[in-house]
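Have a look at these structures, which come just after this line.
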Structure I
Amino acid sequence: MNLSILIPLLNEEESLSELYNWIIKVMQSHNYTYEIIFLDDGSTDNSWNIIEGFAVENSNVKGVRFMKNFGKSQALHAGFAKAQGDVIITMDADLQDSPEEIPGLYDMITNGKYDLVSGWKKKRYDSVVAKNLPSKLFNWAARKTSGVELNDFNCGLKAYKNIVVKNIEVSGEMHRYIPVLAKNAGFGKIGEKVVQ
């Protein structure tokens, strides 16, 4: 199987159908073999029912459901354990990450140059004071302390070789530092791709 697409979510009923249809369009246009794994981290809205509907109509769709909110790290950990694709893509469910980026990320992994590729939202539309400046400071500190040269540690859109996700342990708030965990596990070929 080419791809496992992992989508951690919490109360995203409004965006799930649009995201699902967009991903399917990209998968079909590139003839990928794939699975989509929705990771419902304790949603209290209709998200899980929507995911069950996708799974009924498409055998490539799977879901993991937590009955309460454990956090993004636990959701990703469960998804990494379940993922079977050669390349694992993680993306947020709120339509902030474009499925159109998947082929480029996939190619960067499969061409053999990288173990992990992180998205970089170079052009930000956030408030400079509320989000942009704190994000820049966080990323600077993360680069300096980890030695991993990424510009956007917080971007949820990432691609991994399967072997990477099977050899790291993600817990607590460590989802922000998965590239550091990968580097510490011996996967040093870490790249970055400017994404929408």
Structure II
Amino acid sequence: TMHTVFRIVEITPTPTNSRLWEVQLTITDESDPQLSTLTNRIKEEVQGPTGWYRMGKLMLQVGHFDQAEELYNELLNGASDDSDRAFIYHQLGVMKNSQGKYPEAIKFYEKSLEIKRKTLPEDHSSLATSYNNIGLVHKNMGEYSEALEYYEKSIENKEIYLPPTHPDFAQSYNNIGTTYYGMGDYSKALEYYEK
């Protein structure tokens, strides 16, 4: 269920004080199609197995990194299985990458990947995501050959469980193209952009 949500109808300056504004609101209800669309979109963006995981992802998305890190460390201390630990380490990697703390991001992504390799089948899509994200951090650090190595691993993993024309390959090819572009190899970049 939703808490009280209002729609802004009109905002006008008050006639007596130009520094004050009057806001006219109308209440919405759960049958409002725009509210339903917004609610569904937020739920898609902030997925997670529990409310605490969703809260952590939301904190990351709005840039509250200190609170997200504190929450994820608490969740890590109480994690009951490898799947939870892998998810939390991955999210800590996302956070450190967003902060530009690349060596720390790699450390967390690699911890997550290590757990996933031990607990998941080699064709699991989560491995491709980990390889891709580690490649992204290496690219951000200017370590292009390492980035390419991880992007290739991501593609190899995707080839196991996806058809060759699946749209997920576009992201990988784009990442490789961007890396070659950063290296100054424009013809190779173009080759991957065209894929």
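Some observations on this one:
- Mean count of other Cβ atoms within 10 Å over residues 6-13 derived as 10.0 - corresponding label from I, II: II
- Between structures I, II, the calculation of relative contact order in percent (Cα under 8 Å, 6 or more apart) yields its largest number for I.
- Identity of the structure behind 5.2 (criterion: distance in nm of label points 7 Å out along Cα→Cβ at positions 14 and 182, calculated), options I, II: II
- Structure from which -11500 was derived, helix-only ellipticity at 222 nm (-39500 (n - 2.57) for each DSSP H run of 4 or more, over all residues; to 500), options I, II: I
- Structure with the greatest value (metric FRET efficiency 1/(1 + (r/R0)^6) of positions 22 and 158 (r between Cβ atoms, R0 = 41 Å, to 0.05), set I, II): I
- Label whose coordinates, when Cα Rg over 2.2 N^0.38 Å is calculated, return 1.33 (choices I, II): II
Readers should treat all values here as calculations from the given coordinates under stated rules, not as data from a laboratory. Everything numeric here is computed off the predicted structure, so don't read it as measured data. Cβ atoms are built from the backbone, for glycine too; each structure is taken alone.
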